[in-house]
Structure P
Amino acid sequence: MNKKPENIDDIVKNWLDSAEQNYTTMCNLLDSKDYSWALFIGHLVIEKTLKALYVKRLEQHAIFTHDLLRLATKIGVGMTNEQEEWLDKITTFNLNARYDNYKQDFNKLCTKDFTNKWILRIKNLREWLINQL
């Protein structure tokens, strides 16, 4: 069993501060029409917010994963099927923007409409998660 960290509040704050910085970057990338990177950073916003919630609720260091649905499931947040689908899809933004063999196809997918739809979902998930802290 993992030993409970002594500084849980500090760890949670660090995750949330980093997520907030990423949120600002995501919005700036969206404004500059760098859509694929805005979605990639959006994934980080959700991942770090989930990790803050993980530490807060489970009183353990967050697991090493980029899989948002896995993180949310481990925390035990009550999700709708739609939220589960969103987390699953947003997880793919991490891979698709990061690896060259996926980037070209992902860039084509990231139209203004597609990106705006998913950024709105990221914002909604972020607020929902923050409200659970």
Structure Q
Amino acid sequence: MEFPEGLKYTKEHEWIRVEEDGTAYVGITDFAQGELGEIVYVEVETVGEELEKDAEFGVVEAVKTTSDLFIPVSGTILDFNEELSADGGDNPGLINEDPYGEGWIVKIQLADAAELDDLLDEEAYRELVS
């Protein structure tokens, strides 16, 4: 199981990677994709919306279950990874294959970078799922 450094994690198993320009990528962790199993569909209908921390921003559907996705920090949803979208690349399995890279789910503009301090670092997340 992977636990990349430089990311922040939530107790709900989302990760966030902040870029230098104040945008960030959000996805689900390696642990989460492993627990869900084969991901067959991802729905995000919040592009363009400003959401508060912990608000639902989408849904991921696996063969045997469906799970809500929660935004780790407040911000505006800028983009949904078209490679995952049924209207785009239609390859939600990228989340299983590369959860921290090509399997990112949304790109956001942070509203309050201080909220990142409330999230888990790599070591704390590793302890949570161990």
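No lab work stands behind these numbers, since they all come straight from the coordinates. Because the structure is a prediction, the values reported are computed rather than measured. Cβ atoms are built from the backbone, for glycine too; each structure is taken alone.
Can you say which of P, Q returns 19.9 when mean count of other Cβ atoms within 10 Å over residues 21-28 is computed?
Details: P: 16.9; Q: 19.9.
Checking each candidate, the match is Q.
Identify the structure, out of P, Q, from whose coordinates helix-only ellipticity at 222 nm (-39500 (n - 2.57) for each DSSP H run of 4 or more, over all residues; to 500) was calculated to give -26000. Mind showing how you got there, number by number?
On the way: P: -26000; Q: -3500.
Clearly, the read-out refers to P.
Could you figure out which one of P, Q the value 14, 49, 34, 4 for P(r) over Cα pairs in 10 Å bins from 0, in percent was computed from? Could you put the intermediate results ahead of the total?
Numbers: P: 13, 44, 32, 10, 1; Q: 14, 49, 34, 4.
Answer by label: Q.
Ranked on FRET efficiency 1/(1 + (r/R0)^6) of positions 29 and 61 (r between Cβ atoms, R0 = 35 Å, to 0.05), which label among P, Q comes first with the largest value?
Numbers: P: 0.75; Q: 1.00.
Sorting by FRET efficiency 1/(1 + (r/R0)^6) of positions 29 and 61 (r between Cβ atoms, R0 = 35 Å, to 0.05) in descending order puts Q first.
If FRET efficiency 1/(1 + (r/R0)^6) of positions 93 and 109 (r between Cβ atoms, R0 = 25 Å, to 0.05) comes out at 0.35 when worked out from the coordinates, which of P, Q was used? All intermediate terms of the calculation are to be shown ahead of the outcome.
Working: P: 1.00; Q: 0.35.
It was calculated from structure Q.
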